[in-house]
Structure 1
Amino acid sequence: MPEIMPVTLRDEHVALEPLAIDHIPGLEAAALDGELWNLWFTSVPPPGQMHAYVEKALAAQAEGRMQPFAIREATSGQIVGSTRFYDIEDTVPRMAIGYTWYAQSWQKTHLNTCCKRLLLQHAFETVGAASVQFHTDIYNVNSQRAIARLGATQEGILRSHQKRPNGTVRDTVCFSILATEWEGVKRSLDLRLERLTAPVQGAR
């Protein structure tokens, strides 16, 4: 599998830019939209901790364990969240997509579908992954539904798997998409994006 190098992934709606220190003010503003740090099952840092959050992600990138991105919405040019590849395993090869969060005003829009479409295409068609995984908190039902809508298959639940930011221990729900499933998943995502981004009838 080719080494995962920092790269910008983009379409007409969004750009996934390699995470950098310069993104911190935009990420802080995005987290403030909905006070996302109050969602105890997410990893969004509270005010004053975004710099440490970015530095930790960049350290993991330097070790080859992660490839983090800042999410920029194309029309406004604003940073609206973050996502990353992680659990990168060369021998299979495989990786996971996660650590994903969006400003509240961009949740439940076309944006998540756009981002996942770009990440999955890069993983399967450029990197050559055999499998892409997704992990989420058992209490994060919205995340589980969003992952299932991508076309991922739930594999199981890892009980008492890891600690949440508040120190409690979570069960982790695991999903995956295989390389052999990608073409069908891609067609489904493209159709979904067409529906989500189509002009509203009668709108002026």
Structure 2
Amino acid sequence: MNEQIINKIKILGGNTDAVHADKNFVENWQSIRFDNYLYDKDWDVYGIDEFYSIHQKLYKENNEKFYRDLTEYYFSLHDCTYGQYFFKDWMFTPFKPGSEDYEELDGLVEEDDVRKTVKGKEMDFVCIFYSYGYPDHYFVCAKDPDQSNPAVYGTDHEVYFNEIENEGSLEEFLDRFLTKEEFREVVKEYLQGKLGE
């Protein structure tokens, strides 16, 4: 995993203390921890009207604390569905004989068809994120030729691995997420526009 990716993960709230150069991608990814959700740059301010409605007194009396509380709440492991992405680190090995997932896609998807899109010696995957959008699952091939910056592939539970798209490199994929500061600016612009400020 390259330094740019490690730094981006840190900026997004991930703990990379256990990442080491002598580990492969999967080992490194499974050693990362997030105590918050992520939001992409196309995020649609889900739940902001409700949060404002509950905390409008604070908004008027202490605007800075309002935004601090809002950001802290959204960037936590809350139970609300606000269009967030969930960090994942589980393996999916549907083509590996003897594995827990072996033959899960049997009769639905052929390994040779997956190989037309996915680069790698073996078609073993690690799920890196799940979301509410389409596609809703994002994977990296465990044997991607570029272990420092592997390709990310998106697929949806409706067409699981039957349709799979290359989403670009991991570095490019992580660039789609808002930092806390960017998130706050999006919300601020939305609320100021809505309130005519």
Structure 3
Amino acid sequence: MTITRYFLIYKPYLMLSQFSREGDKATLADLAFDFPSDVYPVGRLDADSEGLLLLTNDKQLNHQLLNPKFGHNRTYYVQVDGQLTLEATEQLAMGVTISVDSRPYHTLPAHAQVIAEPALPERIPPIRYRASIPTSWLCIALHEGKNRQVRKMTASIGSPTLRLVRWAIENLTAENMVSGQVRELSREEVMRGLKL
């Protein structure tokens, strides 16, 4: 009988969300942790995104989190170019049109608000600082996960994403985690955190 295991990791910037090698890019296999061979990430974060990733060998949970009909809340902290207006954040909240598979797609309503810079692990390398161009921080919560959706959404309102951190999946958060950290959770903690 397979023992189900659950791990939260804070994926570092530029690391691939996979164990298999692709050239000289860092992968989950480079984390200082000995994962069981049957554990895989649920979903993914692009190499240029960082933050919370759930790894498990629980196939049922994997199906539930990846199937769009069971939409679950994911919260992102996003640093964007420029000073965001209330109108721009309202646009994001109501939904914007982005390209998905080369077709126009209107995103579902989301939570979007400007926030003060959150306390996050340092990014290596850091975002290039340009004194003449302001940046803003947003908190965006989505129930869907199209490819590079958050980046496409902020680009659609004229504010390209500079830094993207997945902070939470439902109530499982990256609070008090550092980049590259791995935490093993019990099934009960995971189910409670995911509201399942």
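Readers should treat all values here as calculations from the given coordinates under stated rules, not as data from a laboratory. All of these numbers come straight from a predicted model, not from anything done at the bench. Cβ atoms are built from the backbone, for glycine too; each structure is taken alone.
Given structures 1, 2, 3, which gives the highest value for mean count of other Cβ atoms within 10 Å over residues 122-129? Working shown, then result.
Numbers: 1: 18.4; 2: 20.9; 3: 9.5.
Looking at the calculated values, the largest one is 2.
1.6 is what came out when distance in nm of label points 7 Å out along Cα→Cβ at positions 10 and 170 was calculated for one structure; which of 1, 2, 3 is it? Structure 2 accounts for this read-out.
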